[in-house]
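For reference, the structures are reproduced in the following blocks.
The numbers here are math on the coordinates, done by the rules we state, and not lab data. Here the structure is a predicted model, which is why all the values come from computation and not from measurement. Cβ atoms are built from the backbone, for glycine too; each structure is taken alone.
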Structure 1
């Protein structure tokens, strides 16, 4: 919803600014989105099972492997939002017109192979494969026609953000499992741990990047302006 609301603003920015400023905006927005995704993925992994247990009981719990796959699916869907935003803002809809057809084929093939053998996890894996293909396809389109540069740095940054998210999930999961199940208290407990760990890990993993420095300057500028 937030990225959809930014489409016209980004489109106006693309028209008025030079290429380096456009690329800088893209990288900074990618960083901010990744920060939110890290927090949400960590929370999803640690809170899904306790919340479902409180809400509808143990009988409705999914296997933990499914929760992990859901978390991975969420990461890919949300981390590529910046690419979708710039693609729509630049009016590049015709450039990826074939993408949905490739995704349908990928989804159908993987579903036929995995759905009968591993059940719901097969369906999630097929969705992950489709979304990942879309991520690669959309990235090529955006960097070729809008950003006019190599996507190498973008892929490296995405890898860094994925690593930060994975580390955050692993550490917070280990900490959450130290506490016994206490119903809603566990949901709240896991949320606090997820929030603290995800923020700390993401800052440590990205503190030397240009995007982190820009974020700090932006926050300081906003505080001084409002103060």
Structure 2
């Protein structure tokens, strides 16, 4: 299997996995949620953006390609921008963006993504960029637009629709490029597949722990 074929297959596997999950295993949001509950979603997503910046910064430091380094540097800037926008929304709604107690799965996945993926840039690119950015962020952005609109939070809806969604699609492409650059042997191709599976497992655990706390 060629590397481009593998990347396409991994994305199909991710999509099939995500589509097979019940809503309570994959979504931060819930029908009938209140504005305070939406604020809790904003808080975790603020902190998620810092984790994404950490992952992109690790790749920036470790990938050998100068063009990729430049693109990953822009992702770090994007993630910080997203954090600031969402943090401001929490403040505007009367909350504190740093008033957030991470769960164990969140700490493992977003708190130190390089460690979780064995300080391997290929694993980080496959697990965090391709899988987490490609599935969780892309799907959750669409949900954020929908639920913010229903709750009358027009500014949050605009931020996700006009700023975060276009950026996240670009970040997934960065992950594809890193995999194409680093998955040069059958063993490394399997490493990328294993990292995607690990990421999917942690994504479900993070969502479940969040929902147990916010939707008792």
Taking distance in nm of label points 7 Å out along Cα→Cβ at positions 78 and 166 as the criterion, which structure among 1, 2 has the greatest value?
1
Taking distance in nm of label points 7 Å out along Cα→Cβ at positions 110 and 134 from the coordinates of each of 1, 2, which one would give 1.2?
1
Quick one: helix-only ellipticity at 222 nm (-39500 (n - 2.57) for each DSSP H run of 4 or more, over all residues; to 500) came out at -22500 when computed from one of 1, 2, so which one is it?
2
Check the numbers for distance in nm of label points 7 Å out along Cα→Cβ at positions 6 and 22 across 1, 2 and tell me which is largest.
2
On distance in nm of label points 7 Å out along Cα→Cβ at positions 46 and 158, which of the structures labelled 1, 2 is highest?
1
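Could you figure out which one of 1, 2 the value 0.90 for FRET efficiency 1/(1 + (r/R0)^6) of positions 54 and 94 (r between Cβ atoms, R0 = 41 Å, to 0.05) was computed from?
2
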Of structures 1, 2, which gives 29, 18, 15 when semi-axes √(5λ) of the Cα gyration tensor in Å is computed from the coordinates?
2
